[in-house]
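Student: Each structure below appears as structure tokens.
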Structure I
Amino acid sequence: MNIKNLTLSEKIGQMLCFAFHGTSYNEQLKLLIEELNIGNIIYFGRNIVDLKQTKDLNKTIRAKAKYPLFIGLDQEGGMVRRISKEITYLPGAMSLAAAGGNVYEITNRVALDLKSLGFNINYAPVADINNNPNNPVINSRSYGDEPKTVSKSVIKAYRAMQDAFLLPTIKHFPGHGDTSVDSHIGLPVVDKDLDALKKLELIPFVDAINSGVDGIMVSHILYSKLDEIYPSSLSRNILTKLLKEELGFKGLITTDSLTMGAIWDKFSIEEIVEKGVDAGNDILVFCGPATIKMQKEIVSTFHKLVSEGKISMMRIDESVQKIISLKAKYNKSNNKSYPLDDLSEELVAKSITKVSDNSLLPIKKEDKVLIISPELKLETLTKPSGEYFTLGDFLEYEEIMINEKNNKRELIDKIKHKYDKIIMATYNVSKGDYQQQIFKLLDKEKVINIALRSPYDINVLASKTYICTYDYSPESLRALSRKLFSNDFVGKLPIKLQGGKNESN
């Protein structure tokens, strides 16, 4: 494909990525692919029925497109994944770090699975260093809180994808680890200067750039000492001057979804498109409501800005040439495969971490045990589900579900003196929340606290017996249920905690 043969509409389409509704080639996809010339499509869980449907739809989309496409999804692993069945299970980043190995091998298997379904870009892996225990959005999606440890895992993960001809986009440049606001709903502000970032947040990105990564995703964070007005995804100072010129990155730069609250609630579509392109992004990603009306407006706004001279053809051509080149590279097939085995299950089992034990483990058959679980309806971190699973699905004990509405004293009176041990599962505990309130009323000598996602729950609860699973998934709960009886925990904490130390061998 020669860039000289592309019309302006086709060039603009190469720089836009849209989500869609439905599970078949419908009117929306026809509009995006055949009329608006959109060159990049992103899937969500709503678009996936099973593997055959996904593979067939990708094949149809490609057949209808005039030029090669990037078709992608967020398949980070753990609780951030769009395909959750019939595919190799990839543990989350912190789970893999706790398990202590095989990052390349398991990631490569997943990449090959995705490639076989017709995907050629994955919005992963996470290169953020989770150096803020109160981070609500990164947390166990990170490989840890030590820069070089994170770097090593990120490099293994991105190479595993590139070797399968699946384009990785390490994220969220220049770092989302030291934030206490979720950019899906608000604008995080970080006041660190460049020297401070170079000593921590930037290290995994710099190491990945220097070792040959082909893609980077940019965050929506206001780094006030680098740009007082625009968040990183709209900042020329951060993308062109820092990422491209100072750090020398020549690969694909894609935004996180520009419909996230940090951007969509604060800037107009015209500002988003103009500043997004001017900043140095190659592909502007728009997910959110994904309405046809919104998508048409974004495309027409892009055309308007070009006609008014606010976006130059030189700037467009720079990105389009890069996109075309990388599509040629990542549209190659890969026939490599692995024999089916239990690697995923082995890694999940290795990751479960016993931080402390007040002589409550292992659970014995004769113990009278109660499970207390928070009422969560999460299939994945970003996809609420009408159905949910709990630890009680994997252990044959009585289970009580708790939420904000529980009469806490009544609950405690009900269970007093009846049980030898109480397993309390927690999920992202915050000071003063209902989980902490109930935990305070329990006999701490009897409580086995299971942190279902955030390993930092102990910083709030000060549990005496504490176990981390890092991912709230059926795979993790199944492994945990066995470990509670065998007591053969081998996972190692990839982060530092205030409330305990790792007791694993």
Structure II
Amino acid sequence: MCIRDSLSDAEQLYLHRDVGQALEELAAGQTEEMAAQLAHHFEKAGLLDKAARYRLQAANRARRLSGYDEAAAHLVRGLELAAGLPPSPQQMKLETELQITLGMVFIALFGYGSPRVDRAFSRARELVHLMGDPPQSAQLLLGQLVFYLMRGQVGHVVEEGSRLLVMAQQAGDTACTLICHLLLGISAMYGARYETARQQLELVIALYNPGLHADLTHAYGQDPCVAAHSFLSRTMWLQGLPDQAREASKRSLALAEQVNHPYSRTMASIHAASLHSYLREWPECYAEAGRAFDLARERGFGAWQANASMLRGLAQVHQGQVDAGLAELSQSLFLWEASGAGLVSYGRTGLAEAYLVAGRRAEGLRAIEEALYPNEEAWYLPEQYRLQAELLLLAPGFEDEAGELLRKALDLAGEQQSRALELRAALSLARLCARQGRQAEGLAVLESCYAGYQEGHDTIELRQARELLETAQATPEPEQPLA
């Protein structure tokens, strides 16, 4: 018979209490490494408050080690223990910390837009309201803003993020200020306000101090400077600065390796793969998306595994594996949207593009209609109109309608100052005009767009534009018939 079986219930309670207190004394205030054991002993001792607090500490340690499943288990149990405590300000504060941390863990496991994230943050917000704006308010509000951003509520993020930024600056909260600038930069990019996006993201990079801000990686789930470089790469590409976009992407990947944070590395690889897709560098896109997929699968980042799979499927389509790529792209897009993500423009547009490559007009048009469904993502609209035109042109008799869509894409890209999407629309229009015997009209538009580029002349679309223009110059105009 073991000693524990010979002890009464009361004696077991005292034994667990004594063991827990002895471990605390042994740790001399450095309890994080043994937090899980301490939580176990104090729970068995009936000391629910201490047990719940050590569950929170154990969860934070697991997060730092990228053990998100373990962290979630500790937090769920911590909440169960906290629910058994009598109501008090201390109990509400503890539950708030547990809920906020659980929301951050769920972001990694299920994606920013997951309903589980919303439930955790909503409950935390109820508690914060009851307590009257405790210190956790800033982290909670920022976490909720990330949720709203991934749900596609860009305007809400701009409004609330701007208000929170002022509060953070007045309070001298540099960490909150940094994250606010990041969120405002990302939301500006999705809203097609590229100069604002660039200013905000570059400000994050300038303010970032690895020594001072290292803890933000764990508090908010990813390294803010890695994220800033990643989104800056996309912004620069849209502005027609492909060489600078590549450099920003390289810096993001290098910093992600340096901070050695799996979630940040996964995100950097996803953004790098995305940039390769924008640049039509499909082998590189496939390879980087594969790295992101493996990282996400290894760590259980379900939503980001789906995101990486979407990019991998699109790259397959463009490399000739059309059926396999379409199957992977369709399935992963479904999983991405099932995670609660509202930022769907790129995925649905990618599916439409894949159908265009496959020559499947009706399915492509249906996919692009879904991509154009009203939302607050303005950044990819010019490309969506261009693809809609290209899909229409798979059948004869739609040249006029396609031409109107291409001019709409051109005008909108010009308004947004998106040289990259303006160039794409100009290429499509030049080809359509050539088919209609109006070559000079299309080439004039293309030449104007091409002339605006000061870098990136080795990129595929700039090479295509240059070849079209050079071919036209080398081809003499047909002689006009005599009157």
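No value in this document is a laboratory result; all are computed from the given coordinates. Just so it is clear, the model here is predicted, and its values are computed rather than measured. Cβ atoms are built from the backbone, for glycine too; each structure is taken alone.
Student: Quick one: relative contact order in percent (Cα under 8 Å, 6 or more apart) came out at 10 when computed from one of I, II, so which one is it?
Tutor: II
Student: Work out the source of 3.1 here, i.e. which of I, II gives that when distance in nm of label points 7 Å out along Cα→Cβ at positions 45 and 69 is computed.
Tutor: II
Student: Kindly point out which one of I, II the value -9500 was derived from, the read-out being helix-only ellipticity at 222 nm (-39500 (n - 2.57) for each DSSP H run of 4 or more, over all residues; to 500). Could the numbers behind the result be given before it?
Tutor: Numbers: I: -9500; II: -25500.
Source structure: I.
Student: To test your reading of the models, identify which of I, II gives 27.6 for mean count of other Cβ atoms within 10 Å over residues 125-132 when calculated. If you can, show how the numbers build up before the last one.
Tutor: Values: I: 27.6; II: 14.9.
Answer by label: I.
Student: Ok, one more. So distance in nm of label points 7 Å out along Cα→Cβ at positions 149 and 197, computed for just one structure, reads 2.5; which one of I, II is that? If you can, show how the numbers build up before the last one.
Tutor: Details: I: 2.5; II: 1.2.
This value belongs to structure I.
Student: Comparing I, II, where is Rg/Rh (Cα atoms, Kirkwood Rh), for residues 157-212 alone highest? Present the calculation step by step, with values, prior to reporting the outcome.
Tutor: Numbers: I: 1.05; II: 0.98.
Comparing I, II, the top value of Rg/Rh (Cα atoms, Kirkwood Rh), for residues 157-212 alone belongs to I.
Student: Can you tell which of I, II yields 0.85 when FRET efficiency 1/(1 + (r/R0)^6) of positions 205 and 269 (r between Cβ atoms, R0 = 25 Å, to 0.05) is derived from it?
Tutor: Comparing all candidates, it corresponds to II.
Student: Give the label, chosen from I, II, of the structure having the highest value of FRET efficiency 1/(1 + (r/R0)^6) of positions 13 and 261 (r between Cβ atoms, R0 = 25 Å, to 0.05).
Tutor: I
Student: To which of I, II does the computed value 1.00 (Cα Rg over 2.2 N^0.38 Å, for residues 165-324 alone) belong?
Tutor: Numbers: I: 1.00; II: 1.05.
Computing Cα Rg over 2.2 N^0.38 Å, for residues 165-324 alone on every structure in I, II gives 1.00 only for I.
Student: If we compute Cα Rg over 2.2 N^0.38 Å for structures I, II, which one ends up with the highest value?
Tutor: Evaluating Cα Rg over 2.2 N^0.38 Å on every structure, the highest lands on II.
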